[in-house]
Structure 1
Amino acid sequence: MTALPHLAREAVNLAASKRLTIVTAESCTAGKLCALLAEAPGAATHLHGGFVTYTKVHKQQALGVPEQLLKEKGAVCGEVAAAMARGALARSPADVSVAITGVAGPEPDEDGNPVGRVCIGLARHGTVHQWQFDYGKLGREEIEVRAMTDALKLLMAAIEAR
């Protein structure tokens with residue numbers, strides 16, 4: 001877990017250098033990514049906060065994820081991660097958003113998604129990207145660590161692309 005605080009500091013420093021602000025939207029990591037970013041120096045200026053939307057209903061109500069999308073695809077897919085990122089950005093004054101949805105375990109989700117499947121979405125200035133990762137049954141903590149690591153790396157790439 002020691003690499004995560006370093007990555008979070010890098011992300012906040014990069015956002016500061018580009019004069020950008022960040023917002024998060026999380027499901028399977030339950031706000032841990034936002035908390036990690038909040039610990040970085042400069043976060044008070046470059047992190048607006050985050051949304052923790054653990055259920056489908058909350059994803060709809062808090063982030064505007066379409067109910068039909070959740071019914072057709074389930075909560076763990078690239079399209080939902082992208083919708084979460086888009087919704088967080090629309091409901092925040094931030095410049096860039098990162099979203100994580102997935103199954104950390106110990107069992108598959110109600111839609112049959114396997115433990116270890118995680119989707120990440122990023123939104124910035126009208127551009128939205130999505131990725132899917134299959135980490136396997138590594139245990140809840142390791143899946144969360146890998147998801148946050150990949151989310152931070154993708155966030156930094158998106159910020160750098162400015």
Structure 2
Amino acid sequence: MKTFLKIVGGIVAGLVLVLIVLRITGLEPRNTRPGLWLRGDVVTAPVSDWSFTDKYRTLKLQTNSWYGLPHSVTITCTAYNGQLYIDSVYGDGGDYPHGRRWNDNVARDPHVRIKVGNQLYDRRLVSVTDPSEIEAIETQKREKYHGSRAPKNSTVVVFHVVDN
């Protein structure tokens with residue numbers, strides 16, 4: 001029994017040490033690989049015009065998981081009428097929020113951290129439900145990303161980034 005407790009204690013101590021190192025280093029997402037904490041300079045001032053994000057192809061989004069560790073991903077963004085929007089595309093058979101961990105997290109807790117360049121913004125995501133607004137945002141996105149559009153028969157879920 002003592003040997004078992006030593007082994008379990010060593011594993012727990014090792015995991016705690018790994019988490020401490022990851023908290024310090026961040027372990028940000030890269031391309032399609034998800035990450036944990038985002039690092040950068042926190043911006044607390046309100047943003048009245050998000051069009052500065054047009055010069056960034058992607059941004060990083062950190063969500064809050066149910067088990068206490070953050071989950072971050074690299075995503076595209078669209079500025080429309082000075083507001084910031086992100087979307088999630090579900091191909092055939094996909095159903096929001098299932099199938100993407102960050103969507104599950106946002107459905108449970110809409111508070112997120114967004115990294116644009118080296119700046120961090122603590123915000124909240126609100127689902128956009130107006131079809132004409134969604135179409136306008138998707139049109140703007142196609143312009144930014146040179147005509148790319150969601151596959152036929154896919155579901156597009158659009159989120160508006162708002163202050164907390």
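In table form, for the structure just shown:
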| item | result |
| --- | --- |
| Mean count of other Cβ atoms within 10 Å over residues 71-78 - highest-scoring structure of 1, 2 | 2 |
| For 138 (volume of the Cα convex hull per residue in Å³, calculated) the corresponding structure among 1, 2 | 2 |
| Distance in nm of label points 7 Å out along Cα→Cβ at positions 7 and 127 - highest-scoring structure of 1, 2 | 2 |
| For mean count of other Cβ atoms within 10 Å over residues 79-86 computed as 25.9, the structure of 1, 2 it came from | 1 |
| Read-out helix-only ellipticity at 222 nm (-39500 (n - 2.57) for each DSSP H run of 4 or more, over all residues; to 500), computed value -14000, structure in 1, 2 | 1 |
| When mean count of other Cβ atoms within 10 Å over residues 39-46 is computed for each of 1, 2, the largest belongs to | 1 |
| Structures 1, 2, by FRET efficiency 1/(1 + (r/R0)^6) of positions 15 and 47 (r between Cβ atoms, R0 = 35 Å, to 0.05): label with the highest value | 1 |
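Every number here is computed from the coordinates shown, using simple stated rules; none is lab data. Model, not experiment: these values are computed from the prediction. Cβ atoms are built from the backbone, for glycine too; each structure is taken alone.
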